[in-house]
Structure 1
């Protein structure tokens, strides 16, 4: 796993879905406010408290949708907006306030600028949403801009607008004031048309005047005609090179949103620069092998908590695992097969759980909002669907009984100060397992079940390592790595009602020896134990930022106890994604450049249905190639390499898809930012690639080990620490 340097003249530049302000955020907001004055507008950020839940309010996730509707109506009333004008209203919601742009009495240009100066980041975010929906300024084929489905603005495909199901991109512009950049992001939402709608307001395709005597068909979309579904069960494609699908992908929408922000900032003379990823180094043969993890040391006990019979057919996918789940893709487009585990079945939860056994709970199918979690309060025998946090809170107070898996998870993990037993929950029942057939499933529920089973087995294997039953093989660990390290992970969950946030910390002590990592000890804070949290914070003061009462959620640290040096990782929505080669003006330009190539393909007899993955176009650098087209390298094998950008004060890592881009549809890969702190607590500003902790992290990355999604693109050290917190 050598770390090799790259020539800055030959590497490709990948555009990111982020823009960096080249002046303080307050100055950027002022420039945007001055432009608004020139346009005749005097709007400022305004906040209003969110309505509280009442006895008759909807429960669960439905309450938040209902609350957004109430807030829209209240703001529309304040602004005097009615009908379709209210649907063009955009606002954002925090945990206690709703923010929107509105006028104030006796507001002039100077008082408006003063108000903007008080909330510059919020003003920029709201102005982007307002301009986007009011101007519908997306210059793109087949894309519409709309509102009314929630607090924000939505992008969707016009060609899909009249269909039963509607998949939309909820726009999320976020200003990071501390680091001075704007992140242009989105959340995929799925809505289904109600069977009965009001005849007066129903969505329909109608004729509209297009000028010059022409009429065009326009689909009027009424948000009240739709109900929201669980978007996790119907994910939007991250990437697709299919010409019929590309304009309905996360990849496409992120480009549109970033381009819109660039156009508005240019027009308003907001000082900014595009953010790009240009690798300075790469790790060759970068990912740890799956083979040592692709086996279980201990048997699986399958606990059937449903009323469905756990018969021979239901157990077949586990007993004959290699036939039913034929291999895991890993780096380099290879496959690794998991041997069939030793499987036993029970229908009652054992009184005592054995640390030398893996427990797989079949929970049955749950609902969209709460999964399979159920709670019966007090002496009631009737269970209701609740969120996991509500169930844990009730168990901690002794105020009810839950479904078997939730109770086991609480008793044997969350309420413990150690990691004691390996458990996994699966929101499927025996009937679903019995429907699986050998071989790779084509799609739908069976494919999701296959992936869930594969993930279960790998996580059980990691939990065996977490229990100290086996070591994790990591080849080519540098000699300079400290022998003893501590891995730290945190979680902070907002609890229902007025309950204080639940804070959790896990500390995993590991020994690095030869080419393996072995877990020596696991400590964690039991649920509801503020004293245990304080003990950890006193021991590791950096877990809580100065002046804060609670720990920050989602932290991960690698600490060298002997020197006091430490490393942390930032990932998720905080870190941008590669969305296009920066050599293209925009996404439509990038698609159009391939017109002649596709035409030639069609003349040769091909359907010409897919955009090219060729290095001559390098549509998505680092997914396709690390190099500019004129410097392309044969046999690059991008899937086995990990590009790195040395940004001085931090290292940015990109982990490409383990099998390359699937043209028909694939997930987007994220990036991770590494920061290092010396023994004195000061951040290291240069030379990070020479540091032992950074080198260790780069030599423990996984690609495809955990099957798919964000879980497969992290260090195995992170995964161990997070499993110690919660399944």
Structure 2
């Protein structure tokens, strides 16, 4: 009955489905995930958590591979579908439409044990909407995790530490507290060593004592009602704690650091009293019961205390771990008592590493605003209390912290002021440090501008060839320093080089100039503005004519100014941007004086009153024309003249006369139009002339038409 009521309650909760789930149901009729031989459908394997509908699936290994089938709704026509990338999985097979019935793809998950907020995010275009939609499919991975304790002997002795292996099928999914805890007269802790889960037990009292472990998991399993369960079944085991053959004396401290002070002066301790213990006597502490053991320490008993303890001096000479076994307190070579204590070296740091691009690096430079994973390697790190100067500790990974390795995640504040960040242990400078460096990353040239025609342009927007139809008085470069850095992204100083090449209309070199050492510092809006040294910041504003012998305003038409701006790659480890463009001095027309030789011209003029011939004259011989004329250029091409010209000048008709008399020689003032062949770079051409003018000798107007010879000097 209770199960029926619970099922009805779940059904009632599923009725007001979330907007995202409704939207999924409108797009897809069903979604199926295949993992190994199991199949999970959104229609049957959905789970409601925190008012969010999930499709759950069971996995056995953290990097599980699954196949996904998407069945579109009948009333929804999908034009295109994409699966957006995620760090939680990688796509093996891309999305394919199978027989116009369903979509299929395959993915490989990445460490499902640690994945949080796992989901597929689809970008879908359908016929019912002009804009693509982002559709979320929330996934809920579950797995069955088991942890068992098996021992060959349930007998423990007072003060004797024992280590047992906890058998588990998924060690990375077990969540545990690594600190020492107490349970029914026993101290215990759990550790992970060499991919083994270990239980450390230290009995403190006699009798049958039951240890109870309550572990949890990162990813849950499902119970019979379909609810996620994160707690594992409790592990209980009863040990028989017996008295040692020798009396065990507890010491009030569990760990002593061996150094010159503890070796010479000793450490004050309180130890359990015994009727066999003499006051004012020095006892040897060795690592074995038989004579000839290694001297670990000496204990000098000073005074008896009222709490049934003895005040002693402990001087240590060798290292020892509780897990290595008992320590024997001896009078000479005779073992009298047993005890146990950790004697460890002084905390020392051998190496500090920072995780960069997936690898540990010994480059200890950090940057403002970044979050870093940091690893400290050395000795006796488990008892250290590390703190970096001015850094904010985000987390300390206690699961993998040991005597030799300590891992931290730290955040470097944006407003950090110190350049050297010292590492402290319990408030004492360790002599190790991190160095703060400012970001030095190349930024696209949106911060650098140019003005050559009265308008400001970002260099990042310029490329190719730019035709300038006016005289370039000067070229001015200046920077917009305030956009280099922002609160979310820092680039730092920008180191630039500029190469200038000036050529004429024939592409012959006029001038070549390199301007190196351009340094642009971020402006006052940068979060790090006050920390950038500005001694080398220069050329944030300059005009190009300062560096050119041939000034830009003196360049002839169709001259080209090639500008190449690039980052100084030596400053950026070979990286950087380059932008190159040409400024071409364009003219729609040009004015010049040309000498040509029209020949075979047909002239038309008003006939003389006494003349017997008609208006049309004879074909003229070779004439000489000196014409001041305009050349017209194509507006979208470089140095490409139109095939026609117009001008005015003098025409000496029949300078080289081929007619039967010399009476046709004359000089006229003419206005000529001409058609030229479009072939470039030809010295001799044969244009066609047409126009009219006034004959100075004949004192009459005339029109002419005919070919000619044009010589370019």
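A short reminder: the numbers here are calculations on the coordinates, not readings from a lab. Just so it is clear, the structure is predicted and the values come from calculations on it, not from any experiment. Cβ atoms are built from the backbone, for glycine too; each structure is taken alone.
Using the calculated result 15 for relative contact order in percent (Cα under 8 Å, 6 or more apart), pick out the matching structure from 1, 2.
Details: 1: 15; 2: 5.
This value belongs to structure 1.
For which of 1, 2 does distance in nm of label points 7 Å out along Cα→Cβ at positions 258 and 674, calculated from the coordinates, equal 2.4? Before the final figure, lay out the partial values.
Working: 1: 2.4; 2: 10.6.
So the calculation was done on 1.
Of the structures 1, 2, report the one carrying the highest value of Cα Rg over 2.2 N^0.38 Å, for residues 410-537 alone. It would help to have the intermediate numbers written out before the result.
Working: 1: 1.36; 2: 1.51.
For this comparison of Cα Rg over 2.2 N^0.38 Å, for residues 410-537 alone, the top structure is 2.
For structures 1, 2, which has the highest computed value of percent of Cα pairs over 53 Å apart? Intermediate results must be reported in sequence, preceding the final value.
Numbers: 1: 10; 2: 50.
Looking at the calculated values, the largest one is 2.
Using helix-only ellipticity at 222 nm (-39500 (n - 2.57) for each DSSP H run of 4 or more, over all residues; to 500) as the calculated read-out, with -7500 as its value, let me know the right label among 1, 2. Mind dumping the intermediate values first?
Details: 1: -7500; 2: -1000.
Label of the originating structure: 1.
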